[in-house]
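In what follows, structures are represented as structure tokens.
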Structure I
Amino acid sequence: MKTTLFYGFIMALVATLLTYALYFLGFHDSVEKLQTAQTISFAAGLLIWIVCLFLGIRARRDETPAQEAFGYGRALGAGTLIALWGSLFGALSHVIYMAFINPDFRDLVVQGELAKMEAQGMPAAQIEQAEGMVRMMTGPIAQGIFALIFGFILCFLVALVVAAFVRRTASTTPPPLA
């Protein structure tokens, strides 16, 4: 449990540091830059998940005696716990970021969503009507819930793949005599 908690925390910490780096580099200042920030966040976030899941599952495997099998199921179980902890810590850091660090981020996201609707040719009346719903869905708590649920699901999907590479069969060599 400690290992999965540790790697889940590291996963969320590195992702949070990435968010802060993008913020301090000015990628959260305008709608145009926000699109670039989202692309960077997605690509780097996927890499963070893969690395943390690989290292965390491997650490759990190394804690298991070599005589015991550490099959796909156990590897996936470890990956699932890492995904759960990472999603919990990540959602918490996302709420803190949106509520306290960058409270204007919500308005930026709303502007971006409204601009997308406008680009799709939606009538102004519909855009105005949709703005209330967009504002509600982009609040810190709603975003934290979305980050928790979708972050876990996506990270679990990555764990499905990573677990296949980290599993181990039981060793047939007897343990050394003392």
Structure II
Amino acid sequence: MSNHREFIPLNIAILTISDSRTEDNDTSGHFLVEKMCAAGHHKADKRIVPDNIYNIRSILSQWIENSDIQVVITTGGTGLTGRDCTPEAVQILFDKPIEGFGELFRSASFEEIKTSTIQSRSVAGVANGTYIFCVPGSTGACKTAWHHILQAQLDYRTRPCNFVEMMPRLLER
């Protein structure tokens, strides 16, 4: 019996949450699209939305309802300022949180930016069978999340386990 596994491409949507980013200067969103496509995944959608709880929830709810979108990665809005509202917008949509994502992100980030990582409120969860990962808005943070966590966990070939192999069972009751 072979241990070889074939790559399974996923349909991933990217949501940049920012009051100041546009398609011209969205380096974080463009980085995520570039890396996921280079890995073999498909861009299901990419949008930019202002830091507003209800605008964020509206787009995410559409994507969560769309069975063709398997993963959502958001960038931005995870800090401590008055406008940062990504965790508040997103966590209410989770059927199950993935606590380890934020913990692992901050651990990996600590190696790069030391104690400044404490300001990140990065979160993740599953909603209607869709994975949602929320990372800070800096391109550096997106690189950390992609290279240290998401690239491997969104690859079916990663052993001993990964998020992809659980997808068929996410909607079990």
Structure III
Amino acid sequence: MHKTLRKLWMGDLAAQRAHLKRLDPEARRLRFGGVTSDEFIDAYVDTAFRLDATIFAVFIDGEIRGSAELRSIFGGATQDAEAAFAVEAGWQDRGLGSELMDRILTTAQNRGIGRLHMICLSENARMRHIAGKFGARLTFAEGEVSGEVSPPAPTPMSLLDEFVHDAQDFVTAAFDWRR
């Protein structure tokens, strides 16, 4: 088994779309908060790559099996962002969500994000576990759970970490696209 975690680029649009469409109905409901069609996923992926979202994915043997998205939330007094995760059923409970969360947190830190929000349905135990594992304050209300993490300020090491990962990720992506 060959596993790679990297940032997604425009050339990965089809792979991300295929990944989200492979989510079973329950995983889709937990990821998007309701029933979703393939058409919804097509529109969602097209929009995500046009907005300021940063998306990371875990590729296993060349296929995306888990992804995480960091997207800014505008309108607050501080810089806020939301993180969302999707891991295919056969690949859950293997630490992929935690690996993705680690990259999301470094990216949020380097963007000066003051509060990182993770919102999920209350029955999404896996998402609650990941949020808690990374120190999120959890709030329960009306069938939803909101987790909030305050990333530290950027440091020279966190900036270097992201720079090195981005360079490696782009080179890896270029080789993947050639296949």
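None of the figures in this text is laboratory data; all of them are computed from the coordinates on show. Predicted model, so just to flag it, every value in this text is computed and none were measured. Cβ atoms are built from the backbone, for glycine too; each structure is taken alone.
For structures I, II, III, calculate FRET efficiency 1/(1 + (r/R0)^6) of positions 129 and 161 (r between Cβ atoms, R0 = 25 Å, to 0.05) and state which one comes out highest.
On the way: I: 0.05; II: 0.90; III: 0.55.
Structure II comes out on top.
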Comparison of I, II, III by relative contact order in percent (Cα under 8 Å, 6 or more apart) - largest value held by: I
Looking at structures I, II, III, which one was helix-only ellipticity at 222 nm (-39500 (n - 2.57) for each DSSP H run of 4 or more, over all residues; to 500) calculated from, given that it came out as -27000? I
